[in-house]
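A.B. asks: Before anything else, here is the set of structures, which you'll find just below.
Only the coordinates and a few stated rules stand behind these numbers; no lab work does. It should be emphasised that the depicted structure is a prediction, and the values quoted were computed from it without experimental measurement.
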Structure I
Amino acid sequence: MYRSETFVRVRYGETDQMGYVYYGYYAMYYEVARVEALRALGLTYKSLEEMGIIMPVLENHSWFIAPGRYDEQLRIVTTLAEKPSVKIRFTYEIYNESGALINRGETLLAFVDRKTNRPVRPPQAMMDVLKPFFP
């Protein structure tokens, strides 16, 4: 299993009239956390694209527990619980500054060959950096 942590500060424009994070922004927070989780492994989306791989989102699920609020620094824990195949599933837990869990999420992405638009296995570079986490 692989885990990473990312921090995001809630900006004013991400809140609704109640001062709560607008629900649509949680998908963006998941993306920020996912990109940073891969970066921490030494992979970037840019490098994957240079390898000819794109990763479209197939599913996006959110469970709202409590609101995120303007100017809070949120901690996002991103987990890969299973080794990727043609698909990769990320789970997210978002905590507020008090350490309370406010949101849980999950995204399922596919590895797709950029030229053929067909599903493919993950690039070897990704499997190599994930190997220590999935013995």
Structure II
Amino acid sequence: MLKAGAMIDPIFQTDNYQLARKLLDAAVLRHEAVATNIANAETPGFRRLDLAPDFGAQLKARMAAGDFGKHAASVQPKLAEDSTARTVRPDGNSVELERELMIMNRNSVEHEFLSELVSSNLKQLRLAITGRVT
């Protein structure tokens, strides 16, 4: 006899579901970075933070290799100092407030979209199990 968890595990291992979750994790982490950057916009010598640049490359490589859903745990978004950010003040700070606000707005839209995508997967699962949407 199969346990319920064993029956639904394959649903949560699909490439699309795992990719959406990883991108959602990245959006949350990017929001933390933007909040930190804005909080430190006046801190002398502060260097802006963002997602580590290798995150996108890791996602792309794992997706190209196939079976991303089974190996998604090996790809984790991390924060790093943004080496491409130029110093915008004489004290060495590299935070451009207008840029951070634009990034925050774009990130909010991405987060909302990804949240809805993950949520719709869970709603489909609920419908399949119970036969009801709510």
Structure III
Amino acid sequence: MQEKSQRYKRGMEVIDKYADKSEKPAYSITFEDLMSLDDELENYIVEFAFGDIYSREGLSDEQKTLLTISSLVTQGLEPQLRLHINTGLTIGITPKEIVNAIIHLLPYTGFPRVLNALKVAKAIFEERSLNV
């Protein structure tokens, strides 16, 4: 077995920090069923997204996650949004902050995507027995 790169190790450190310890690592929630398609897919995700981008300095973990949530809302990417809302809650972003960030997107993204995102957030809050 080939030793993992420094980028991979750095990425796994970020994933470990962001992941809810009661669940699978953060990236696998969305991509696990795709890993069998290509042996390198996991490396791309871990090294680039987490090892290069998420490990950059300059923004707090909370800021990075709120930016990610905002981007996913604007694109209507609900499976990934679900992952990053859970990540946000795990690292300490409150349900109210997540709701406020999503509502802030109304004039930029529109009602359908914002309402869909709020539905995703509400389901996650209920699953985790959280109140807004």
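A.B. asks: A value of -18000 was derived for helix-only ellipticity at 222 nm (-39500 (n - 2.57) for each DSSP H run of 4 or more, over all residues; to 500); which structure in I, II, III was it taken from?
C.D. replies: Only one of I, II, III returns -18000 for helix-only ellipticity at 222 nm (-39500 (n - 2.57) for each DSSP H run of 4 or more, over all residues; to 500), namely III.
A.B. asks: Tell me which of I, II, III gives 18.9, 68 when you compute Rg and Dmax of the Cα atoms in Å.
C.D. replies: So the calculation was done on II.
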